[in-house]
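Read the figures in this text as sums done on the coordinates, not as results from a lab. Note that this is a predicted model, so its numbers are computed, not measured. Cβ atoms are built from the backbone, for glycine too; each structure is taken alone.
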Structure P
Amino acid sequence: MKTPYDLDGLPKELVALADTIRTFLATLPVDDEVRANTPNRFVKALYDCLEGYRQDVTDHLKLFPDDDVDHGNGEVVIVNVPFYSLCEHHLLPFFGTMTVAYVPSDHVLGLSKLNRIVHTFARRLQLQERLTEQVVTTLLSPPVNARGALAVSRARHMCVEMRGVRQVTTTTVVHYGGCLRPDTEWWKSVAPLVERETKSIPPLDV
């Protein structure tokens, strides 16, 4: 009889991983339900956490004409997009928020698409620095071709808090390109945002 813990349809490598975890759990004083079902629960959760590998970020780049860009009007900003990812070094979670800003060329993205860009890259084995850079690079590249882009991420890393130094810290990463650079006029409009995100950061909620 099929159960919620069946691995039907998952790659054979994940089925093999479940067997390895089952062998490992046999060395620990855990109850029978854990030995029987936790390996499958784990690999199904891992498969879900890494769904970004099964997504193409360009599928989320739906564009709309921007009638205001010729008048020099504004950057698009979305603040505190939550994300959850896995550190590629230890397979432990890191999580936080990302603020994204970009200056459109002749089209704009639907606001929800910025969230989807962040989520697609986050749900892979990641580094916070690369995740932040990938969001900016996507906005600067076709088909968006933004004139400038900026991303500020802040995150807590369980590989720091659960092991190693075991301290609660927040890491902030800033990446930018195009006309959203510190040596441009556009930067003046986003500088307060960067200042707030990098220097006046409250602790992330536990």
Structure Q
Amino acid sequence: MPVNATDIRHANIVIASNSDFTVRVVEQVQPRVGAKQRHITDFKVSKDKLITNSEYFRGMLRYSKSGKTTAELEGDTRVSMELWLRVLHEDALGHLHEMPRMEVWHVIRAGDKYIFNFEDLRPWFNKWYDRNVEEQELDSEIARELAFPCWVFDHAVGFAHVTKWLVYNFPGHITEQNPIGPKYRHIHLAPPDFVGE
């Protein structure tokens, strides 16, 4: 199928000034019903940082052809990968503290997929929570979508806040809600995780 030029958007983001590798993220988006677009973002990064901080990239790059300069990733979001890559390169994160809850789940999924260390993102999540959740009125959707991210990033205050709200306000068994779909069912809290077993 021929690709219409209006269906593709391309961006370049320099993460490392001394970059020697490109991580290309191909994101499928649906701006409106029936329309599909591909957003392609090239992140200029350090190959050494990827190898040092990810078993996935270590395996990919250690045994690849020596001249390989690009890794193309599909199924990820630009924002989630930008956050991880900036953290790995110890770069500024200012604009990445303002993202919707669903994108936080994409961040978790990318961390799981590429075997990144979630400890590296704890300071970011603490700021994200303070800016986006602390003063927000909870409802069942918000509380259920926040339970797993608070657990993953070991945000005890947030986890206590949302689980207490769920105990007193949610009918039935307490469960989290995964807003990124059933394809990622392994990303969830088991019942013992809610009670600390």
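Here the criterion is mean count of other Cβ atoms within 10 Å over residues 46-53, and among P, Q the highest value is seen for Q. Can you rank P, Q by mean count of other Cβ atoms within 10 Å over residues 78-85 and just name the one with the largest value? Structure Q gives the largest value of mean count of other Cβ atoms within 10 Å over residues 78-85 among P, Q. If P(r) over Cα pairs in 10 Å bins from 0, in percent comes out at 8, 29, 28, 19, 11, 5, 1 when worked out from the coordinates, which of P, Q was used? Computed on structure P. With respect to distance in nm of label points 7 Å out along Cα→Cβ at positions 22 and 54, the largest value across structures P, Q is given by P.
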